[in-house]
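These notes open a run of structures that come right after.
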Structure P
Amino acid sequence: MKYRIGFVYPWVNAFMIPMYISRVDINEPGYAGTHGWQVRYFNAKAAFFSDVKGNKRKNVQESLNAATEYLQIHYIGQKCFVKNIKPRIVWSLRKGRRVQEARVRISHPMYGKSDICVYVGTENTIDATRITSALLSAMNKRNAAVAEHTRYRRSL
């Protein structure tokens, strides 16, 4: 995740602000105003983290930390390796067929993408060598997807 340096008036110290988080400071005469951090990310619902809770004013850094935690939960790059990467064999019966087919299925590293599937064979043709080659093929495809996703995250 990329960060930028930002300053909040009247505080002197600089803040490391992640991308997709912006500062909201609205001061209108006669009103209390709005002060906090807003998270706007395409994969998450927009959220506002106020510097004020009830009548007590929080530290600006605390509300920024809360906004950063919320962003990290929804950030695609943070979800890259969360999913289960154990390959599994899935049996299915296609419509109009009487013989079940086996596929090796493994999760895709990019959040929201469909799983990687590799055909193994039918219940009549399956053996240990076909399962081993399908497992290796699925792992190679997933490793290629991980490398592609890592390049994508670095370009952000």
Structure Q
Amino acid sequence: MDDPRPQLEAALKEAMRSKDNTRRDVVRMSLNALKQVEIDTQQKLSAEEAVSVLQKEARKRRESIDEMEKAGRAELAAQERMELDILEEFLPRQLSREQVETLAREAIAQTGAKAPGDMGKVMGALMPRVKGMADGKLVNQIVRELLSG
């Protein structure tokens, strides 16, 4: 897994040169989030940990988008969506729903799961394979659907 920091720093310089304030602010916020975690833990983050911090930031945006759409604040949801799109450029490519479903079917076959009660076994086998490439909520939903159906 590549460290996103060099990409973020290059994107910050480019955004400043092109006077793209939204992009500049999102990239700067991402770099600050990484630095804050390093300060809090008093350790330099590995590439994997840095990606994890960025995924957390992306998850916050997704949750905010849901909240704002429910509250009827479309303009704020659009702003968050724009920030999420910028953040996702620095994250590993996400698996499609179909790809996650294929991996989930393999994990179900591998663990011999038959009922929703076996979900823990399936998730335990599946999550290490999709870590960083799929949202945990989506994986959980797909596994639940496959075990229920």
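Each value in this text was obtained by applying a stated rule to the coordinates, not by laboratory testing. This one's a predicted model, so the numbers in the text were calculated from it and none came from an experiment. Cβ atoms are built from the backbone, for glycine too; each structure is taken alone.
Values for this structure:
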quantity: Distance in nm of label points 7 Å out along Cα→Cβ at positions 14 and 126 derived as 3.5 - corresponding label from P, Q; calculated: Q
quantity: If helix-only ellipticity at 222 nm (-39500 (n - 2.57) for each DSSP H run of 4 or more, over all residues; to 500) is computed and equals -9500, the structure in P, Q; calculated: P
quantity: Answer label among P, Q for the case where FRET efficiency 1/(1 + (r/R0)^6) of positions 38 and 134 (r between Cβ atoms, R0 = 41 Å, to 0.05), calculated from the coordinates, equals 0.30; calculated: P
quantity: Entry that produces 20, 51, 26, 2 once P(r) over Cα pairs in 10 Å bins from 0, in percent, for residues 6-61 alone is calculated, selected from P, Q; calculated: P
quantity: Rg/Rh (Cα atoms, Kirkwood Rh) from the coordinates reads 1.24; which among P, Q; calculated: P
quantity: At a computed 3.4 (distance in nm of label points 7 Å out along Cα→Cβ at positions 70 and 102), which of P, Q; calculated: Q
quantity: Among P, Q, which structure scores highest (criterion: relative contact order in percent (Cα under 8 Å, 6 or more apart)); calculated: Q
